[in-house]
1. Assuming 1.00 is FRET efficiency 1/(1 + (r/R0)^6) of positions 24 and 144 (r between Cβ atoms, R0 = 41 Å, to 0.05) as calculated from a single structure, say which of I, II it is.
2. If mean count of other Cβ atoms within 10 Å over residues 32-39 computes to 18.2, which of I, II did it come from?
3. For which of I, II does Cα extents along the principal axes in Å, calculated from the coordinates, equal 92, 39, 25?
4. Given a value of 17.9 for mean count of other Cβ atoms within 10 Å over residues 184-191, point me to the structure among I, II it was derived from.
5. If helix-only ellipticity at 222 nm (-39500 (n - 2.57) for each DSSP H run of 4 or more, over all residues; to 500) is calculated from each of I, II, which structure is the one that comes out at -14000?
6. Please state which of the structures I, II yields 19.8 when Kirkwood radius over Cα pairs in Å, for residues 72-215 alone is computed from it.
7. Looking just at FRET efficiency 1/(1 + (r/R0)^6) of positions 48 and 192 (r between Cβ atoms, R0 = 30 Å, to 0.05), which of the labels I, II belongs to the structure with the highest value?
8. Relative contact order in percent (Cα under 8 Å, 6 or more apart) computed as 18: which structure among I, II?
Structure I
Amino acid sequence: MVKTVDHTERKNRVLAAAVSAYINAGVPVSSHEMAEYFELCPASLRNILSELEDDGYLFQPHTSSGRVPTDKGYRYYVDFLMSEHGLNQEQKTLIINGYRAPVSSLEDVLEKTTVMIAELTHYTAIVSFSEWDNWIFYKGLSNIFDHPEFRDLEKLAVLVKFLEEKKQILELLNQQLSQPFKVYIGTEIACNDIKDVCSLVVSPYRSGKKHDGRIAVLGPRRMSYDSTVSTLEFISGTLNSVLEEF
């Protein structure tokens, strides 16, 4: 019996692997290494990658280079392909214990939250509270230096300005959320200065019945979306429980 292959499923698997490989290594993904991973001949793999490029999910920075995801490719990956990462028990315990130290104010809790998010994701963490106009906490800006996208000092300066001026970031954070998280990828961020290099993941939290806010992670488009989303969702749920006391 001849085994049939679902071409769409294969393309999805190749795209998922290409995006994951680029997120992990930060270098364009070659057809040769992908062919070895899927045990396909290089010609077959090149055809699939070419189709994904024609569809707008990948592009080649240079003619002779491998391929990298486009914003459309990242979006399809986040919406349909990324796995449910889930936090391990050690990470969950670290978060829960982080909230057990006594605090005297809501501000202390939210600042602690920002520190934990930055440490766990290795990106820049942001926390806002709707009752405090034009106010955000952010931590982990130094984490940005670990990513080659921000070694351009001009881009780094623009990112700092984006955070310090607060208006644009608050407009993004305060948009209505009907799901546990929202991911803004590259050009989906309404800021021309950082849309070429950044992505933003936002999750809501609630303090009581009327007060709410947002926790968020700002990082490169080449972000570990699965682990970032899992971290924010767990912290959001834990934070909701902690804030019942305020």
Structure II
Amino acid sequence: MDILSILGIIISLGAIVLGQHLEGGHLSSIMQGTAFLIVAGGTLGAVMLQYPMNIFLKAMGMVGMVFGNVSVDMKGIITKVVELSNVSRKQGLLALEGQMKTISDPFMAKGVQLVVDGTEPPKIREILEVEVSVLEDEYTTSAKVWEAFGGYAPCVGIIGAVLGLIHVMENLADPSALGGGIAVAFVATVYGVAAANLFFLPMGSKIKIKAKDLIAGKLMVVEGLLSVAQGENPRMIEEKLSGFLPSSEKKSRQ
């Protein structure tokens, strides 16, 4: 579980509730079911109108990336590629077929199979990079769906506020109810702005960041297998792939 995401939500909501309390307000004054219905329903409907079903459902599935741990064992990739390189140098590329059962990553397994089949390196790169490109587009589009939620929510919140004010104006004959009615009207704006800036936009950004790490891992596999196919020295392959490591991990290797 991504503790930072959970803490982010707790801290942001806690700060708002605490601030409301310190200002002498009551939690009940910002708990309005009608305002929530307008913002949630209006925002959801707008996003569903903007995107096709498959993209929308894919984005909903990406919530797991926000709150779950997504990590790439880059050192493990280096170790495995160097191991494959040593096998191929000693026994030939066909010997890599016997290593297939030790590879848990389907993407790497596909690449090794291409190497074993004698596919030319430029063709291997083309095939694998197409898959990486499609995967990258899926992550980017899913992040944009959440950014769309963040774009629509404040606008729908304003609509809710205007609807509330219309209701207030219809009851001008009762001055005692005006203050409370106006306060309720603006709760929708609070919901829209808060949802966009505390949830939707940060979620889209986190999906992009985590996806970047996943894509880097895929590209690392591509470069490693191409080096194996070209018969490069295992030591040189290790040095090349080490360039993908974050600076903190590079220091730990020195």
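1. The read-out was computed on structure I.
2. Structure of origin is II.
3. This figure was derived from II.
4. The structure behind it is I.
5. So the calculation was done on I.
6. Considering all the candidates, the number was obtained from II.
7. Largest calculated value belongs to II.
8. The read-out was computed on structure I.
None of the figures in this text is laboratory data; all of them are computed from the coordinates on show. Here the structure is a predicted model, which is why all the values come from computation and not from measurement. Cβ atoms are built from the backbone, for glycine too; each structure is taken alone.
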